[in-house]
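Nothing in this text is a laboratory measurement; each read-out follows from the coordinates by a stated rule. Remember, it's a predicted structure, so these values are computed and weren't measured experimentally. Cβ atoms are built from the backbone, for glycine too; each structure is taken alone.
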Structure 1
């Protein structure tokens with residue numbers, strides 16, 4: 001038998017060494033801009049959550065997640081005809097892709113298990129424990145990964161550390177990405193996969209790494225399972241690489257060979273995910289070639305024969321194009337003012353930009369035009385219950401990613417006037433995105449049923465914020481009949497859209513729970529401010 005005779009002093013010494021090593025590592029992390037950027041993204045996603053999924057779309061996608069591993073159906077009978085389509089065997093199925101439902105599977109498993117604990121046996125109201133777990137865990141994960149891969153792509157485009165960090169912060173705080181961090185539609189997940197695809201496919205172009213091309217193609221292919229129209233993103237990635245080569249004056253055999261090498265790896269990956277999507281479509285609706293839109297149109301026309309023959313592609317093309325550009329209820333320039341800055345800087349600085357930045361800028365704007373054109377004739381081109389035009393907001397965010405890095409890089413040559421105008425646009429963008437978090441997104445949509453169209457939604461949101469803060473909603477005529485028809489909706493519209501306030505307003509949680517949630521939320525806000533200051537300091541010394 002071996003006896004350790006080194007005594008307690010040795011153990012205490014080892015303990016002190018371990019603590020010192022851990023402290024040193026923590027200090028190193030807190031000096032690392034990348035770690036601080038990811039921590040900022042995580043804390044931001046934490047403090048903006050309401051504990052709910054945000055929209056009925058995500059709730060239905062979560063029900064599909066539940067269908068994976070329980071006996072519950074994808075669509076309950078009482079939800080039809082507002083939601084669901086009849087498929088094989090006459091059963092009701094969700095019309096959404098399976099991508100976001102797969103993303104939420106781990107958190108749904110955890111959330112269901114936690115909700116079943118005896119501690120929560122008396123809590124059966126909204127926001128439900130399950131939705132709280134799913135919304136917090138999924139949004140935080142997606143936000144951190146988005147920050148990481150957006151930073152990676154900007155660094156690959158040869159922006160400095162400071163310029164790249166500023167670009168990511170602008171994406172997180174000053175675009176509609178912030179709103180969809182709180183309201184968990186599929187937009188941010190689509191953006192994450194697209195950024196990942198662009199980044200790794202560009203790495204293949206520079207380093208000839210088949211592994212990088214495989215990862216990038218896998219990310220873009222996975223997007224097809226979320227929304228089939230992301231095939232446009234898939235094509236845009238190829239256009240991006242092609243434009244990089246073209247701007248670098250690669251022609252002839254060299255260009256053709258790179259195209260062949262790309263297709264050898266990417267095409268089989270894309271084909272695999274397309275087969276998965278088509279297999280899921282066949283399982284639900286018994287067809288490999290159609291999409292839910294054709295079934296949707298058939299069932300809706302059966303219930304309402306007055307619908308046009310070309311429903312749901314019945315919007316005049318010019319209306320569907322001009323709407324997302326100039327309509328005050330959905331204009332991408334109003335909801336994402338940084339897009340104006342990005343377009344201006346790309347045009348103003350075009351000849352000075354590197355080939356890869358020119359290629360990315362041109363690709364993102366072409367992708368934006370492609371999405372606007374694709375949805376132009378769609379009856380619901382505006383995305384219905386959404387902040388801005390949710391069908392094109394992801395591509396807008398891709399384009400705006402360059403705005404702040406370009407402003408910083410070319411500050412001296414742009415001149416004082418352009419610099420100040422750019423800073424004003426950044427500030428305006430930040431205020432608009434913060435305002436988007438204040439209330440549940442249907443508020444202005446319900447109000448427009450009374451006020452009519454067109455309505456300057458962003459101005460109405462600021463009016464609602466001031467009126468609610470002063471207790472003047474009724475006095476200013478902002479409480480409409482549509483808002484009060486459903487008591488549940490009324491509760492969620494007439495409170496600040498953050499979990500502690502929602503718990504207090506709903507009144508189903510004990511006071512100590514609501515107070516604890518508020519204390520944690522305030523601590524999170526304080527931590528977020530501290531990390532931002534730390535990040536600023538680390539960039540100065542980097």
Structure 2
């Protein structure tokens with residue numbers, strides 16, 4: 001059966017339009033329902049809100065636990081010598097005999113022993129570590145040398161051999177002459193550093209493409225695949241990592257991905273997802289951006305501990321053979337990273353998953369030239385992320401069809417669809433309901449003296465106090481993952497890193513709820529977001 005993996009352009013089918021409306025319909029309906037129930041009976045409104053608030057408390061406790069757990073797992077993974085483990089895989093029997101009686105044992109160590117035993121028994125089914133190549137595609141629009149060079153240097157300084165890295169700088173023709181000149185300069189600087197340094201210019205205004213990162217990535221993917229074919233390289237042993245211009249991978253990232261790629265027999269049906277931490281410039285960012293950046297970093301830490309819910313986000317790695325087979329990334333969405341999960345899932349008929357890589361790739365927090373511009377740029381970035389609600393229709397249109405047309409079995413896909421829908425609705429409704437919902441039953445019944453409605457604000461306040469546990473844990477862990485404070489800042493900056501969290505209620509409403517409602521409303525009205533608004537990156541001197 002021929003697979004149609006593309007997002008429709010132009011007029012949608014009635015089912016597709018209904019599913020585009022669905023997230024916003026439920027989000028607006030959840031807010032309206034509180035007012036309606038409170039008007040009918042303040043007890044009904046109070047019970048409805050209390051259920052939502054209670055679930056928030058449970059989630060807050062879970063967030064605190066997962067944050068601590070995730071932080072510890074990442075730190076353990078960073079201490080592992082992944083390059084040495086790759087070398088062990090070259091001679092698995094000898095390494096197994098040498099290591100099996102080691103006294104120092106841990107989950108990661110035990111798993112390595114099991115991997116060596118497995119590969120020693122079936123060595124012909126596993127690729128030789130020396131034959132693994134990485135292709136790194138870095139997309140750029142009009143970023144300057146001060147952004148691009150540190151990101152390229154981070155790839156250069158990984159523990160994986162540079163002579164087995166194909167680096168592709170995917171830059172936009174729309175970036176103009178200045179971007180062209182910088183690309184040529186970088187090619188001259190790094191042409192002898194990697195196995196190959198490819199310059200791939202993405203032409204502007206190609207038919208069937210939105211203005212976004214996906215078309216640029218795919219254009220570069222074609223170039224990498226052609227280079228591999230021309231050089232007669234083993235495509236089945238090449239792993240592609242996509243990077244934004246500000247992404248700086250930790251030194252052990254490529255070795256870690258190569259190790260996981262080799263030791264998983266289903267390697268071609270996996271994506272490899274690092275932990276995205278927005279920490280590059282965190283000390284320079286204004287307080288609102290810091291809160292958003294650290295909160296999103298925590299979300300990524302938590303998600304890496306929930307593999308069943310893990311999807312592609314920002315930078316990720318995937319085998320070149322799989323990417324070429326599915327025609328790389330989508331050219332029709334501004335959220336090509338998250339969408340790539342669904343695209344891959346349907347291409348492989350459900351035999352696909354995302355493997356967590358507990359090694360970070362560091363990204364920039366949003367900084368523009370002035371505070372107001374930064375606040376605006378941050379909102380633009382977040383609303384783009386939350387336009388991932390557009391995938392509700394994409395997934396639902398392949399779920400609610402006749403059995404013979406389904407690419408993934410119904411009961412395998414439905415829980416994923418539900419989590420996707422629930423996640424976007426929760427983003428929109430949770431912050432305003434928690435912040436203001438407690439007053440609605442009382443305001444809607446001013447003439448009534450129902451005890452439950454009258455005391456609901458106090459009850460909500462008590463629950464929110466317990467929910468502060470999650471925030472306190474976040475503050476404590478944030479100081480463990482922050483990079484070292486630059487010498488240009490005094491120790492008093494540490495205090496600001498604590499006080500900034502008083503902005504959490506404001507940022508939750510402005511950058512979470514409002515941005516989610518914005519994106520969902522655009523989908524409801526058919527006002528599709530088909531231009532990737534690049535977040536400007538300013539480096540503070």
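List of remarks:
- Which entry (1, 2) yields the derived value -18000 for helix-only ellipticity at 222 nm (-39500 (n - 2.57) for each DSSP H run of 4 or more, over all residues; to 500): 2
- Taking FRET efficiency 1/(1 + (r/R0)^6) of positions 23 and 511 (r between Cβ atoms, R0 = 35 Å, to 0.05) as the criterion, the top-ranked structure out of 1, 2 is 2, with the highest value.
- Origin of the derived value 19 (relative contact order in percent (Cα under 8 Å, 6 or more apart); candidates 1, 2): 1
- Structure responsible for 0.35, with FRET efficiency 1/(1 + (r/R0)^6) of positions 135 and 407 (r between Cβ atoms, R0 = 30 Å, to 0.05) calculated and labels 1, 2 on offer: 1
- Value 0.15, calculated as FRET efficiency 1/(1 + (r/R0)^6) of positions 247 and 327 (r between Cβ atoms, R0 = 25 Å, to 0.05), assigned to which of 1, 2: 1
- Among 1, 2, which structure scores highest (criterion: distance in nm of label points 7 Å out along Cα→Cβ at positions 295 and 415): 1
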